[in-house]
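Bear in mind that the values in this text are calculations on the coordinates, not laboratory data. It should be emphasised that the depicted structure is a prediction, and the values quoted were computed from it without experimental measurement. Cβ atoms are built from the backbone, for glycine too; each structure is taken alone.
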Structure I
Amino acid sequence: MDYSFPFRMRNHLTLVSSCLHCFPVSPQHCLTAFGGIIAIPLILSQGLCLQHDGLTQGHLISTIFFVSGVCTLLQVTFGIRLPIIQGGTFTLLAPSMAMLSMPEWRCPAWTQNSSLVNATSPEYIEVWQSRMRALQGSIMVGSLFQVLVGFSGLIGLFMRFIGPLTIAPTISLIGLSLYDSAGRSAGNHWGISAMTTALIILFSQYLRHIPIPFPTYSRSNKLHTSRIYIFQILPVLLGITLSWLMCYIFTVFNVLPTQPDQYGYLARTDLKGDVIDRAPWFRFPYPGQWGLPTVSLAGVVGILAGVISSMIESVGDYHACARLSGAPPPPKHAINRGIGIEGLGCLLAGAWGTGNGTTSYSENVGALGITKVGSRMVIIVGGVLMIIMGLFGKIGAIFTTIPTPVVGGMFLVMFGVISAAGVANLQYADMNSSRNIFIFGFSMFSGLVIPNWLLKNPDAISTGVVELDQLLQVLLTTSMFIGGFFGFFLDNTIPGKLNMLGQMHSLLC
């Protein structure tokens with residue numbers, strides 16, 4: 001049968017049939033994905049030498065919003081056909097940063113000094129665009145593998161060998177490998193970062209079950225009051241907004257330092273004030289906007305490791321989304337379509353120049369249970385809203401003016417949750433088994449030790465073949481690849497029974 005909506009809704013979920021009824025709910029899904037979508041360009045800007053070019057950062061944010069909206073429409077309409085948002089993926093961020101840390105792609109020293117950077121100079125533009133083009137080509141070629149796996153039905157074969165002891169270290173090391181980015185951003189003013197973190201924790205954990213009354217209107221009940229769990233839906237946005245406001249007040253009253261070399265200077269809100277003025281009102285992202293993509297073997301293989309991790313994560317999201325939206329478990333052909341469309345989405349993201357791919361958003365799946373609305377139309381409207389946001393250049397520019405310590409506070413929570421989400425997969429394995437404890441512990445520790453040592457000893461790999469050196473450098477400095485490889489190899493070679501392995505595919509079938 002064709003796996004499409006609507007199905008009979010369960011778990012008190014309702015079906016929205018009118019576009020008008022979607023507008024109160026659709027923005028909630030967009031805003032739920034907001035933190036992850038804007039975080040990726042901000043992190044990538046460090047490897048692309050864009051720390052001091054807020055206008056280009058805004059263009060990247062607008063582009064990723066636009067592509068996420070397009071991919072959401074494709075996934076909901078032609079892919080898995082479940083109400084699930086598509087957005088940037090952290091699984092491609094780790095290999096991308098590993099690729100950009102290679103000697104030939106390290107940022108020149110002068111790009112780290114804001115006083116020496118002229119964002120409009122041809123030399124500077126070529127510095128960051130050459131790195132972006134290399135990233136684009138690797139993502140586009142790597143995404144073809146996901147398209148092949150999805151539309152050929154090979155994903156089912158892969159999942160037979162990939163269990164929680166492979167998934168747990170892979171996902172956990174995505175978050176753990178980004179601790180340096182979080183520390184650098186938060187360390188610019190630990191007080192502001194701590195305030196941001198505390199507010200997000202307060203809203204997402206302590207106040208999540210407290211509804212707030214809002215005036216609403218419906219044809220049947222006219223003007224009435226509805227109780228909305230606003231803290232559960234928008235904890236990140238609320239935390240960032242309040243911290244942003246405090247930084248603005250501190251800036252106006254000169255509480256924060258005015259000299260660039262002083263601690264806390266980057267918490268000021270007037271550092272990128274001209275970015276919003278210079279950003280165009282309307283800007284249409286297009287494929288190849290940064291030039292013709294280039295391809296490197298090392299980059300492609302590194303991206304492949306991220307693509308495989310993304311596929312594994314998405315399969316779990318499909319099942320969770322179907323359960324929460326009241327649909328039957330997705331059949332194999334629906335999962336194949338979903339993975340194939342995600343691969344196509346990564347191809348589009350690479351062509352458009354987001355520096356990243358797309359994947360299903362777990363945050364959006366959780367929002368289904370909060371909004372109690374499981375209609376595809378809601379997500380379609382949400383996808384259109386993201387496309388519109390991507391077309392207005394000033395929206396992306398606004399996000400680049402978030403003070404660095406506020407971003408750092410958001411990273412502390414976000415990357416911690418990603419790490420914990422990986423560990424949560426161990427609930428499907430018997431952790432009373434010394435075998436499973438060994439596999440997980442060794443995989444995790446190796447995923448931290450090996451990349452850390454190689455980053456401190458970049459000349460350690462010297463085979464005499466430059467391309468092979470680059471390939472090994474990217475793979476062995478990508479934590480999630482190391483952890484996932486050891487988890488996969490040991491889990492499938494050390495003897496053990498199926499119920500001890502806790503293979504994920506047996507639980508999903």
Structure II
Amino acid sequence: MVRFLAALALLLVLAPAARAASTPVTPPPPEHRADPSLTTYVQRSGPFKLGPYATLKTSAKVQPPEVAGAIVGMDARLVDADGKELPQYVAMLHHLVFTNGGPDGERRDPMCPKKTTRERFFGTSEELRALTLPPGYGYPTTPADRWNAPIMVMHHRGGFQEFFLEYRVTIDPRPVTPVTPYWLSVIPCSPDPQWSVPGRGSKEHRRSRMYAMPTAGRIVAVGGHLHGGANDLILSQPACKHRTLVTNTPFYAPASDKLYAVKPLLHEPDPKAISWWQSPTGYAFRKGEDLKVTAVYDNLRPHTRVMGISHVYVAPPLPGAPDVRCSAAPPDAQQLGAQFEGPRTTPPTVGLTLARVGKDGLARSTTTAAGTAREIEGESATVTVRDFRFSSTNLVVGRGAVVRWRFPDDEQHDVTLADGPVGFASPWLRDGGGYGKRFTEPGRYLLMCSLHSAYMSQVVTVRSTPPRPPRPDGDPRPR
């Protein structure tokens with residue numbers, strides 16, 4: 001039953017989306033902070049259909065507005081057929097990145113020169129932060145540009161849900177100063193740029209990445225993306241005494257938000273907003289100069305599959321400006337905060353469990369394993385992840401033992417901690433991929449596939465004693 005429902009959900013999320021379609025133009029929405037005389041083009045991609053508790057991960061068909069100019073504001077959201085926005089507690093936009101290959105499809109992302117990644121110019125997620133730029137600046141666009149939009153959406157309910165991706169683009173047809181977008185990710189140039197915070201009890205967990213900027217310029221806008229448990233995202237300039245240029249602050253929804261009442265809660269909610277920085281003057285930097293992005297997370301408890309990405313928009317140097325090292329901070333900088341009431345800046349504590357779908361098609365929280373315990377006496381165990389299930393759903397190993405997961409299917413899966421002593425998660429894997437984890441901390445590890453969390457779960461119990469000596473016949477199975 002579980003495998004049938006999971007397969008049905010997969011078929012639904014892989015259903016091809018209709019070609020992006022234009023709807024009537026509008027004045028700029030307040031979120032774009034644009035000149036009210038400009039025009040905003042509202043477009044949709046879809047429909048998409050989600051099955052029960054399904055996760056969609058695909059590429060939406062998107063296209064630029066049919067007018068040349070520069071993008072000065074942009075946002076995206078999920079809507080139903082009537083244009084009503086879907087609340088996050090029903091269907092959540094988890095990740096969305098717009099890329100631009102230019103008219104010939106060959107424009108590459110400047111931060112990934114050795115890969116075929118197209119230029120990333122707008123991204124949003126649970127934070128739903130709009131792209132805005134200072135007056136007089138814009139991202140150039142033409143109708144001939146080839147756009148693409150990898151998207152990930154989570155459905156939090158049983159039953160089925162249809163939705164459209166709606167994206168609004170405000171265009172300035174007048175001459176503006178062009179900006180180049182740079183995606184500075186702690187995990188660079190990956191379709192799944194995640195890692196996990198172990199949660200070992202220290203106050204903070206930090207992870208950083210340095211980037212050499214390929215051209216000189218001025219930073220005129222900075223956005224960002226973080227996951228649940230985040231404290232800050234910091235963009236700094238190491239050559240200038242490691243000074244902080246911009247701190248993007250995450251804002252979590254108030255405790256009364258219905259998102260925190262989702263049952264079962266299948267992943268830790270991300271911030272509902274993140275601050276945005278912009279300045280007409282900007283921070284100047286030299287060609288080849290390093291910029292550093294640092295993601296700061298709570299480390300008192302585990303946080304899995306986290307990210308840290310700075311969205312940096314760079315304008316050319318001012319004409320005739322002196323080549324000054326460590327230019328002064330711009331006096332006209334703005335920091336735009338949350339656009340909802342009661343934001344929290346401290347990551348809330350949430351309790352994650354496993355989930356199991358019953359015969360009625362509804363998922364319910366559980367902390368127990370399905371099936372009888374399989375006790376491993378040796379130093380290692382192998383679990384096969386196939387046909388939407390873990391081959392061993394209830395595993396007991398000694399402290400220090402290694403568990404290896406094999407992923408022979410052509411469908412992507414992973415293994416991710418929901419709750420337990422130490423946070424960890426594998427990449428998305430398939431077609432013979434593998435992942436191993438040495439368990440050095442005793443306790444119960446509630447594990448799931450993050451892509452099919454209502455259907456695929458496993459419990460690994462780690463004894464406080466080390467692995468027992470193998471049996472005389474070499475058989476690692478239970479005595």
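For which of the structures I, II does the calculation of mean count of other Cβ atoms within 10 Å over residues 89-96 return 20.1?
On the way: I: 27.6; II: 20.1.
Going through each structure in turn, the value belongs to II.
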(request) For FRET efficiency 1/(1 + (r/R0)^6) of positions 33 and 377 (r between Cβ atoms, R0 = 25 Å, to 0.05), find whichever of I, II sits highest and give me its label. (result) I
(request) Consider the structures I, II: one of them gives -1000 for helix-only ellipticity at 222 nm (-39500 (n - 2.57) for each DSSP H run of 4 or more, over all residues; to 500) as calculated from the coordinates. Say which. (result) II
(request) Identify which of structures I, II gives the largest calculated value of mean count of other Cβ atoms within 10 Å over residues 57-64. (result) I
(request) Taking 15.1 as the value of mean count of other Cβ atoms within 10 Å over residues 273-280 derived from one of the structures shown (I, II), identify that structure. (result) I
(request) Using the calculated result 0.90 for FRET efficiency 1/(1 + (r/R0)^6) of positions 121 and 209 (r between Cβ atoms, R0 = 30 Å, to 0.05), pick out the matching structure from I, II. (result) II
(request) Could you tell me which structure in I, II was used to calculate Cα Rg over 2.2 N^0.38 Å as 0.96? (result) I
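For relative contact order in percent (Cα under 8 Å, 6 or more apart), the calculated result is 35, so let me know which of I, II that is.
Working: I: 35; II: 15.
Comparing all candidates, it corresponds to I.
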